[in-house]
1. A value of 1.6 was computed for distance in nm of label points 7 Å out along Cα→Cβ at positions 27 and 67; which of 1, 2 is the source structure?
2. Of the structures labelled 1, 2, one was used to calculate distance in nm of label points 7 Å out along Cα→Cβ at positions 11 and 43, giving 1.1. Name it.
3. When mean count of other Cβ atoms within 10 Å over residues 59-66 is calculated, the result is 13.2; to which of the structures 1, 2 does this value belong?
4. One of 1, 2 was used to compute distance in nm of label points 7 Å out along Cα→Cβ at positions 3 and 75, and the answer was 1.6. Which one was it?
5. Here helix-only ellipticity at 222 nm (-39500 (n - 2.57) for each DSSP H run of 4 or more, over all residues; to 500) has been calculated and equals -8000, so which of 1, 2 was it run on?
6. When you work out relative contact order in percent (Cα under 8 Å, 6 or more apart) for each of the structures 1, 2, which one comes out largest?
7. If Cα Rg over 2.2 N^0.38 Å is computed to be 1.03, which of 1, 2 is the source?
Structure 1
Amino acid sequence: MAPTHVLLSEVEGDTWRRRIVSGAALGEVERWLADVEARPRLPGPVSGKPLAWLDFTVEAQPGHMQTVRSVGLLTDVGRVLDRAVSAQDLEHLTAIFDRRGQPYTGTIER
């Protein structure tokens, strides 16, 4: 099932801030992630708790997204999955959501 939306969920204090994009912005996020996945894997085990998530989703019903693929972003150590990312990479990703995203307050089924 192909995703129709992507949610960026970021830890903000004690809560999660969620923003959603679709259409051309979804394609921008997919290209961003493809670029990251094309990089060499980091050696050794990958551990840590994601401080942000990218959820590629479909709308199961209004206000309820079902995740097709979920990717953890370890923003504190500069990793996505088991690949390195820079602060500039993360800024590029968040800029997509800043420009085109809308707040999302519905539910997400992972």
Structure 2
Amino acid sequence: MSEKETRRAAIHILSQQLLAVEFEPGNNTDIFLAKFEATLDAIKLVTRDHLSSSVKKAILRNQLHGKAGAWTWDVARKQEIDDMDYDQFKQALVKEFGNGYAKV
């Protein structure tokens, strides 16, 4: 395979891995975020580029399920959450659902 084809295949695989990392309350927030960010870092290495804060936040929001998913799209918090950057959003997620095994 050419370098271009290899990169394309790697990005495809990493994209699938990124989508497979899902969070539901009760899971360990630290482990979830570590897996999520490790995959983002791998994508950065392969593409030799970085993802913007808004793109990382959008991907992260879509990986939240159950109460966490409902929390991120809650109409009452929509503006507050929309105004957060990626790092602020991660901090809010940890604050809301715990930094270890969250109690549901």
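Every number here is computed from the coordinates shown, using simple stated rules; none is lab data. Predicted model only: the values in this text are computed from it and were never measured. Cβ atoms are built from the backbone, for glycine too; each structure is taken alone.
1. Values: 1: 2.7; 2: 1.6.
This figure was derived from 2.
2. On the way: 1: 2.8; 2: 1.1.
It traces back to 2.
3. Details: 1: 13.2; 2: 16.9.
Matching structure: 1.
4. Details: 1: 1.6; 2: 5.3.
The structure behind it is 1.
5. Details: 1: -8000; 2: -21500.
Computed on structure 1.
6. Values: 1: 32; 2: 39.
Going through 1, 2 one by one, relative contact order in percent (Cα under 8 Å, 6 or more apart) peaks for structure 2.
7. On the way: 1: 1.03; 2: 1.16.
Matching structure: 1.
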